[in-house]
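Below you'll find a set of structures to go through.
All of the numbers you see were taken from the coordinates with simple rules; none came from a lab. All values reported here derive from a predicted model rather than from experimental measurement. Cβ atoms are built from the backbone, for glycine too; each structure is taken alone.
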Structure I
Amino acid sequence: MKKYLILVLVIVGLQACKQKEPAGKFEVIGEIKNAPDQKVYLDQFYFSKKDPEVVDTAEMKNGKFELESIAPEQGMFRIRLEKQPQGYVFINDVPKLVFTANTDDNSLSGPNFASPANQSLKKFLMELNQTGTYLHKLDQEIDSLKTNSPNDSIVQQLTRQARDKQTEFEQFATHFADTTKSPVLALFTMGYLQGADKQKLANLISGLSKRFPDHQGIASMQLQFNQMLEEDKRKQELAARIPGIGAEAPDFTLPDPTGKPISLKSLRGKYVLVDFWASWCGPCRKENPNVVAAYKKYKDKNFTVFGVSLDEKKDAWEKAIMQDGLTWQHVSDLKGWNSLVVGLYGFDGIPYNILIDPKGKIIGTSLREADLDNKLAEVLK
């Protein structure tokens, strides 16, 4: 019986030895010199709109502490001290990270996470800091020249230097993102390339997706970038459909508040400001007094306003008309952004307006505040 019990214990011990740590578990063994005893927090960052969250807390004694967490993939984290503003950002690229720092050393080179990805991160941050310092100095020189002793040739030279430095850093960051072995460092670097050529970004992101096919952060970035491209394409298509100055204003017929259909074409023979607005649109309501003033000033000079609302609730629409004193004709199909006029005129924001002449030709667009009065004064002499 005793031998059997010993055999069972041996088997259990062997099984325990074979058990693996939970997938994605990592720990940080840290020491921060010259730091008083306090709580230490481990924050996780996300490459999305999700806010950072605390994933572990420890008590630091004599500068030493240990933190741990589980992450399904390589991510970005921060060690944060309770009593001091310093934060130390790192990547969990190895299961056990040794971290050292000194609160008296605020330089980028001081804190150290002993792992390949974090050494590369430090290299990138130091290059970023050097570039930022250089550009800030150039900006100060340019501002000083413009203020104290304007010299176009020197200003232009310094401006070229700044532009060249920005291009140089962009090339550095692109190469860095394209060659790093860390998907998180690639994601971090991409944040500094948002102003780069979109085709170059597309090629870079496509390459990252192939190099890190299983990383959800990279996949999310690819999805967001594709959505941005689709939105740009949509805006370009809308812009192409927007009738410009000199074009004939597309006709449409919509019901007024009583249900009577009124067409834009029925107003031919007058100068007409077609005003696209809505009761729920703050900027529209703010602009309405300017339109009211223009209407009162020019209504006896063959001019009128045709209000086209993107409202969905009739009561709110009628209430806004009364409150703002909009005494011209109004129409709406009460379909909001699904209104047929949006497709006809291709605008993607309100307030928006067009001014058409008595023949129905567009002679002005997006006329707001003083621009509206100036244009009407020009054509209604």
Structure II
Amino acid sequence: MEQVGKANNMVSGRQQQWATRAVFFIGGFGTASWAPLVPLFKARLAVAEDVLGMLLLCIGFGSLLTMPLAGVAAARFGCRRVLVVVSSLFALALLGLCTVDSVAQAIPVLLLFGALLGLLDVSMNIHAILVEKASGRRLMSGLHAMWSVGGLAGAGLFGIWMRLGLTPLVATFCSAAIIWGLLGIAGRYLLPSGGSRDGASAFAVPRGIVAFIGVICCIAFLVEGAMMDWSGVFLLSVKQQDASLAGSAFAVFSAAMLMMRLSGDWLTMHIGGRRLLLGGSLLAAGCLLLVVLAPELPLVYAGFFGAGLGIANVVPVFYSILGRQTVMPIPLAVAAVSTLGYMGILMGPAVIGLVAHQTNLEMAFLLLAGLICLMMMISEYVYRKVI
């Protein structure tokens, strides 16, 4: 009987792991399904680029409002309930963004979309930490890779549906239906609990070692955000490349991140998270230096690829470490770190733009290399304290 019970627990554990992968896929898939709608959204509202930029900030503000509270929700109501409800509403919000036809209507829907995205992001990472701890295996890098896989699938399928002649609303409904279908399959296997309820009434403010982990994740996300918005500008304005190559640098960077995250759990188990982060940080900083100094385009692409490899596993490894710290309950720790990380995504493009305006874009990219070195030093301090 004991052996049967152990076998059942193993099956349950595997189902929970696949359910967690499904939720990460949903997050990336839903976010990528919104990206092709942005130009259509702009045309429907008939707004200029500056107004569109301000409207898109509503998504970030909405996320920042709910991220610090997501840990409370997961602890009180359980991950399963929060993830299923939030993911379902997230799909509905996508449909809502296809129907708004004025700025006054767009603002609350964008705020809601961002708020749901913030709740989803934090809740899925809380669930991932709990499942990883229960399994005794490294899972976090592979789970974060599933977000990227979902993003590729969402962007690709949406493009196919539009080429087939579907209207944006119908194409978005197809995306929403996939999200609801995955929830119907995976939802039952999600954890009903959401971690310790200690401090569940508190607003997630990082304390102690959690604050240092938050700074690390903030820098990592800042680098990712800067690559997303400025790598194309760097190719065109600094390396004098054709506009047709504008998106190629970020594509190379993203492909490297996906490859490394797919192998990140194996690498962490075999060489250790500390060595992986040290080597990755040195690689990322050195490759950003290569991007700035390289005289030939293939070397520039090699630099972007190496930077993606080096930075890829920083966030997954430190989310795993959140499961081992004792300063804060896991739900609140994840909410606090996610909030700081998201601030990095929002700040990254602005910081690069400010530094580039005061000096030049090469100096701004060198600043990123310096921040990665700072991140490496903070990482060493965290490992000495927690591990």
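Looking across I, II, the calculation of P(r) over Cα pairs in 10 Å bins from 0, in percent that yields 5, 23, 33, 27, 11, 2, 0, 0 traces back to II. Given a value of 3.3 for distance in nm of label points 7 Å out along Cα→Cβ at positions 105 and 233, calculated from one of I, II, which structure does it belong to? Derived from the structure labelled II.
Figure out for me which of the structures I, II the number 5.6 belongs to, where distance in nm of label points 7 Å out along Cα→Cβ at positions 89 and 361 was derived from the coordinates. This value belongs to structure I.
When distance in nm of label points 7 Å out along Cα→Cβ at positions 297 and 369 is worked out for each of I, II, structure II gives the greatest result. Out of I, II, choose the structure whose coordinates give helix-only ellipticity at 222 nm (-39500 (n - 2.57) for each DSSP H run of 4 or more, over all residues; to 500) equal to -15000 when calculated. The read-out comes from structure I.
When relative contact order in percent (Cα under 8 Å, 6 or more apart) is calculated for each of structures I, II, structure II comes out greatest. Determine which structure produced the value 4.8 for distance in nm of label points 7 Å out along Cα→Cβ at positions 33 and 209, calculated from the coordinates; the candidates are I, II. Answer by label: I.
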